[in-house]
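Below you'll find the structures, each written out as C-alpha cells.
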Structure 1
Amino acid sequence: MKYPQFDPSGFHVGRTQMVLGLFYKINKRHALAVQHLTEARRIFSRFGRTPVLAKVEMALSELELKQQ
C-alpha cells in the first residue's frame, strides 16, 4: 500500500484494505476487520455507489450483527 505509484486514496489501496478486512473477518479478528473495511468504505465512497462499495458495506453490517 505504500508503493509510491498508488494514490493513498485510490482504488488499488481501497481494494487492498477491503481484502485485508475480509481476510480478518474470516479469521474472526473483528477489530482489525472493522478497521480495514471502514478505511475501504471511506476510499470507495469517493467513487459513488459501486458494487465494490456495496460489498464492503455488507461485510461491515455482518460484523455489526455479530457484535450484538
Structure 2
Amino acid sequence: MRKLAYLLAFACVVVAVVYFVLPGGDLPSFMPGYVPGATRIHKMRGFAAIVAAIVFLLIGLSERRRSV
C-alpha cells in the first residue's frame, strides 16, 4: 500500500508539472482541459494535482509496517 501511495504521488507531481508548463492546446488529448488551439495555462488543475500528491504522500508516510 505504501509503494502504491508513493507511485500515485509521483504521478500527480508529473501531471501538475504538465499542467503548469503546457497551455491547453498542447496538453495530451486524453487530459482534462485539452482544447485545440487554447493558450491558457490550467493553474487550478495543477494546484489540484499538487494537493492530491500531498495527500498520497501523507498516506504513504502514515502507513505503518506490520510485524509478522
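Every number here is computed from the coordinates shown, using simple stated rules; none is lab data. Everything numeric in this text was worked out from a predicted model, so none of it was measured. Cβ atoms are built from the backbone, for glycine too; each structure is taken alone.
If helix-only ellipticity at 222 nm (-39500 (n - 2.57) for each DSSP H run of 4 or more, over all residues; to 500) is calculated from each of 1, 2, which structure is the one that comes out at -20000? Computing helix-only ellipticity at 222 nm (-39500 (n - 2.57) for each DSSP H run of 4 or more, over all residues; to 500) on every structure in 1, 2 gives -20000 only for 2.
Quick check for you: by FRET efficiency 1/(1 + (r/R0)^6) of positions 36 and 60 (r between Cβ atoms, R0 = 30 Å, to 0.05), which of 1, 2 is greatest?
Details: 1: 1.00; 2: 0.20.
Across 1, 2, FRET efficiency 1/(1 + (r/R0)^6) of positions 36 and 60 (r between Cβ atoms, R0 = 30 Å, to 0.05) peaks for 1.
A value of 3.1 was computed for distance in nm of label points 7 Å out along Cα→Cβ at positions 28 and 52; which of 1, 2 is the source structure? Of the structures listed, the value fits 1. Consider the structures 1, 2: one of them gives 27 for relative contact order in percent (Cα under 8 Å, 6 or more apart) as calculated from the coordinates. Say which. Here the read-out was taken from 1. Using log10 I(q)/I(0) by the Debye sum over Cα atoms at q = 0.15 Å⁻¹ as the calculated read-out, with -0.43 as its value, let me know the right label among 1, 2. Only one of 1, 2 returns -0.43 for log10 I(q)/I(0) by the Debye sum over Cα atoms at q = 0.15 Å⁻¹, namely 1.
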